[in-house]
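**Q** Each structure below is given as structure tokens.
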Structure P
Amino acid sequence: MEGTIIQDWHILMLNNQVRNVAFYRAIADTIQPGDLVLDIGTGTGLLSMMAARLGAGHVYTCEFNPVLYQKALEIIHLNGFSNQITVFNKLSFDLTPQDIPSCEVLVTETIADDVFGENILKIVDDAQKRLLKPQAKIIPQTVRVYLALVESRHWMEKLWVFPDNTCGFDLSPINEHQGTWLYVTPKDRPYYQMLSEPIAVFDADLAQPYPSQKKTLVELKHPGTCHGMLIWGEYRLSEGNYLNTGPNSPQTSWNQMFYAFANAGAGIPVQEKQLATITFNLLEEYPFAFQLIS
């Protein structure tokens, strides 16, 4: 329902033990007694309360949604952490050093199905420059983007009108308004085939400088018609503690994302062992570019 602050996906996320245990373990592995912690994206306050329970000296956290902000205050009070957690009703970009002292630890779960949809890289970069101590610890520590080339006529029929479906009528002008992406859930697994093995196309240590562009060579493992790319993320939350949102990982509350090739509803024929390149460019609105090598 429009205007509801807790959507179905949010309840699934809060109930997801894989996600919750991974973050709890990461926070336990990372903070030292008395550390000042910044949690960006309060939500219900769950991660902030984890940090407070695990020994943080104080937790500062921000939530932009005013209704969810009030609910977080209620939940934090209910659990007895009001004296240890300060919640701001603002974006992290609007926090200032006058609001909070420099923190030793940053926790943020601004993780999207397509990895970057909640601006995790910009959020972390801004916090490092203005709100954290030098050498502050960050959860997650690293972000890795995985991609596989896929065939799925089923998915493309949600984005593109095919002439063999329209009784001989040419409806191609409507395809000028083609969508470019779909969420992929476990229910979609029968409807696509991976044409390549999953391959890492971007890898960033959030505490270090990282490249904004990368070109990766990929080999097609199966012949078929390539319609686009399946994308997901892997996050190292602490040493040996990974959260992977891929199709073959323990089910989290995140989906994968299918990116269709623009203006290519019929797909691109590919052959087994054919080579292609995937160019990843953070500076572009559509950061994944595919090119076959003849």
Structure Q
Amino acid sequence: MNHSHNSTPPVILTIAGFDPSGGAGIIADLKTFASHNCYGVAGITALTTQNSQGVTAVEPVQAALLKGSVNALLTDGQIKAVKVGMLGSRANAEVVREFLEANATLPCVLDPVWRSSTGVELTDAATFEFVRDYLLSRVAVVTPNLEEAASLTGLTVENVDGMKAAARKLVEMGSRAAVVTGGNLDKSPDVCFDGVALETFAADRVKPDNTHGTGCTFSSAIAANLALGRQILDSVMLAKAYVTEAIRKAYPIGPGRIPLNHFFRMQQVPRVTDSTPAVAEPVH
């Protein structure tokens, strides 16, 4: 049987942690890929106990299991891009380094997760240093927030000028491009440097409580656009627009932080005229 892959959606691998509430991590990545008409596969680095109100426990997955999962998915031969998020342990970071070294042609977007949005540490200092020293130089794009950018570069990153300096420094450190995200600043600026052009993308800061999983979603949207064949600056611009609207269309799932609405493009407000179920009329 002849299987044609010309019109099939690109496959994207996410390597990240599992958020059972579905707002961040692996689930957010897979929803983002699907909303971009891509197919997502996953290697899980850590399990967490969390809900909309915060994270209460983190348990890293054994490195051997992560390595086996990623290698099994790679054997299918269809992966077009990679997103790397929370790693959970130094051993898992080493697995990712080996994977990126062996698959240098795959565009990878690295979201250097350190803490959850509620302040819980998700990666220890040794693992974060490993990300800085060994993973930055092996990715197409790195997407730190202000705190992460400051920790990676040693610079003070508190405003757009600091973001620009950090983006340049991250490229000097080895990443092909860097996007420093400023979601907590006025106009939510994201500064992107691809080694040549330095661009600032701004958007209205809408619904600041609707931001659970923003970093995961943004990096995954960039990966999806790269997998679809777009250039880095275009991918960042489109990802920014997608995340802004997903925040705008978000809705609560519990009493805590509100996750993005990843599927807003596919949703329509139902038109209800009465309580009678709609019946399709025959076509003559």
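Please treat every number below as a calculation from the coordinates, not as lab data. The model shown is predicted, which means the values in this text are computed figures rather than measured ones. Cβ atoms are built from the backbone, for glycine too; each structure is taken alone.
**Q** Can you say which of P, Q returns 0.70 when FRET efficiency 1/(1 + (r/R0)^6) of positions 59 and 115 (r between Cβ atoms, R0 = 30 Å, to 0.05) is computed? Could you put the intermediate results ahead of the total?
**A** Details: P: 0.70; Q: 0.95.
Comparing all candidates, it corresponds to P.
**Q** Also, quick follow-up: Thinking of P, Q, which structure, once distance in nm of label points 7 Å out along Cα→Cβ at positions 187 and 243 is computed, gives back 1.7?
**A** On the way: P: 2.4; Q: 1.7.
Traced to structure Q.
**Q** Continuing with the same structure: Identify the structure, out of P, Q, from whose coordinates Rg and Dmax of the Cα atoms in Å was calculated to give 19.2, 71.
**A** Details: P: 21.4, 71; Q: 19.2, 71.
Computing Rg and Dmax of the Cα atoms in Å on every structure in P, Q gives 19.2, 71 only for Q.
**Q** Supply the structure label, taken from P, Q, corresponding to distance in nm of label points 7 Å out along Cα→Cβ at positions 19 and 35 with the calculated value 2.2. List each step's numbers first, then the result.
**A** Numbers: P: 2.2; Q: 1.2.
Computed on structure P.
**Q** For which of the structures P, Q does the calculation of helix-only ellipticity at 222 nm (-39500 (n - 2.57) for each DSSP H run of 4 or more, over all residues; to 500) return -10500?
**A** Working: P: -5500; Q: -10500.
Computing helix-only ellipticity at 222 nm (-39500 (n - 2.57) for each DSSP H run of 4 or more, over all residues; to 500) on every structure in P, Q gives -10500 only for Q.
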